[in-house]
Structures are given as C-alpha cells and as structure tokens.
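Nothing in this text is a laboratory measurement; each read-out follows from the coordinates by a stated rule. These figures come from a predicted structure and were not determined experimentally. Cβ atoms are built from the backbone, for glycine too; each structure is taken alone.
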Structure 1
Amino acid sequence: MTWNEIESLVTGLSKKILKLPRTFTSITTVSRGGLIPARLIADQLGIKKIYVDKRKISHNSLFVDDIFDTGNTYNQIIKRVDVPSKIIFATLFARRGKKYPEQLIYSKKTNNHEYVVFPWDKLEFKLSEK
C-alpha cells in the first residue's frame, strides 16, 4: 500500500461514516495497526479525541482499525463496549470471504488472501519474512 492509496481509502471510509445516521464523540483504536488510520479519519471527521488501547469503550466512540481480517480484534473489542450492539467498527479493508459483523463499515474488500502491507507495517513485515 502507498500513502496515496491510504489517503484514498480514508476519504472513502470517512464519506461512508458521515452518511451514518449518527455522530461520534471520539475515536477508539488499538496501538498496533489502528492508530494511524484513526488519526487520519479523526482529521477528516473533525474528531478531537482519540483513545488508544482502552479497557472500556463507549458505544459513542467510533472504533477504527486498519483491516478486518480474522475477526480476532473485533471479538476482543466487542467485549469491552458498554452497548455492544451500538458500536461501529470501521476499517480500511475487510478480508474478502469472511463473515462480517453488522457493525462493520469498511472502505474496500481485499482482492484475495494475500497479506496487506501498510506503510506503517513495512519493517514488521520484513522482519517476519526472516
């Protein structure tokens, strides 16, 4: 992924979020993977508060991650939300062929099962190849 592609995905995702029949008081994310997309989306939506790695999550906070892949992050996060049915889980990518929760909103589906390497993951990806 290039930064230009990321910016395009963020813009597309932000437009989808703005069409939702609600607004958000903050963004919540995880430090590994979600922090950079969360900051970019916060800028697009004019949201000032970003919470990272919170134990308790308000349903009034938009949850942002880089990709919905195995569903593990979603499954861990949903347990921390005060009203789980009302959380919106926003990602840049959703892995094609997976079953998505109804709270998921994404910019684009992956083309296949290849690993998506984001600009903030390049070093981690190279280290994992060794």
Structure 2
Amino acid sequence: MQLTENFELIEFICKDGSPVPDEYMHNVKLLAENLQVLRDELGEPIHINSAYRSPNYNKRIGGKPASKHLIAQAADITVKGKTPKQLAVMIERLISQRKMKQGGLGIYPGFVHYDVRGTKARW
C-alpha cells in the first residue's frame, strides 16, 4: 500500500513481521507524510531502520515501555551521506518552518529518531 509518493506501508511494519494495527494506520500515514516532506527537501531516499514495533518486539529489543514506535508514530531513519546531526538540523528547520509536525527528535550513533507526538521532545 502506497502511503505517499516515496513511502510504502511495508517500510513501516515491525521487524518481526507484525503489520501496523488498523487502529494506528492514521499515525503511520501522518508519519509518512512528514517523512515525505523531509524526503522532498533532501531529494534523496530515506531508509527506515525501525518504525512500528509490536509490544513483544519492543520489549525484546529493550525499547521504552511508552515508545512512540508502539503506536506507529515514530521512525528511526538514515540517509546515505548524511550524519544523524545533519538530518536532525534539517528536521529542526522544517519543524520551525511548520513544514513538518512538531515531535520527538533524538540523535543516536548512526540514526535519527523522529516522531509525530505533537509536542517538542529532544534528546
């Protein structure tokens, strides 16, 4: 199922193969729409390392019990040739321009976490 011009639902399913539950489809669509804004700005593909996580998978990998991944509001992403810091700076700029939704933004070694929680959270 195509969510946006460049993102398909399969990219957002759990790494254990669990599909995004129907009750979270609106979240995954909102997340994909916001990532599409970033994709359009970059002009380069975005790789989704992790998006929706089933409760069992989240627990198995040591994810936070209240992770936004559990409700399909978060994605851990990379872009070839961009550091996590560079991606975060671009996301911050797009949020400040009101092109992307305010949310959680975390910089990790090797990837950036972005979520569409609607309130500012940084780490």
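Of the structures labelled 1, 2, which one yields 2.3 when distance in nm of label points 7 Å out along Cα→Cβ at positions 32 and 80 is computed from its coordinates?
The structure behind it is 2.
Which of the displayed structures (1, 2) returns the greatest value of mean projected area of the Cα convex hull in nm², for residues 16-55 alone on calculation?
2
Output the label of whichever structure in 1, 2 has the greatest value of volume of the Cα convex hull per residue in Å³, for residues 64-111 alone.
Ranking 1, 2 on volume of the Cα convex hull per residue in Å³, for residues 64-111 alone, first place is 2.
Figure out for me which of the structures 1, 2 the number 13.0 belongs to, where mean count of other Cβ atoms within 10 Å over residues 40-47 was derived from the coordinates.
2
Of the structures labelled 1, 2, one was used to calculate mean count of other Cβ atoms within 10 Å over residues 48-55, giving 12.2. Name it.
Only structure 1 yields this read-out.
Could you figure out which one of 1, 2 the value 14.0, 46 for Rg and Dmax of the Cα atoms in Å was computed from?
Answer for the origin of the read-out: 1.
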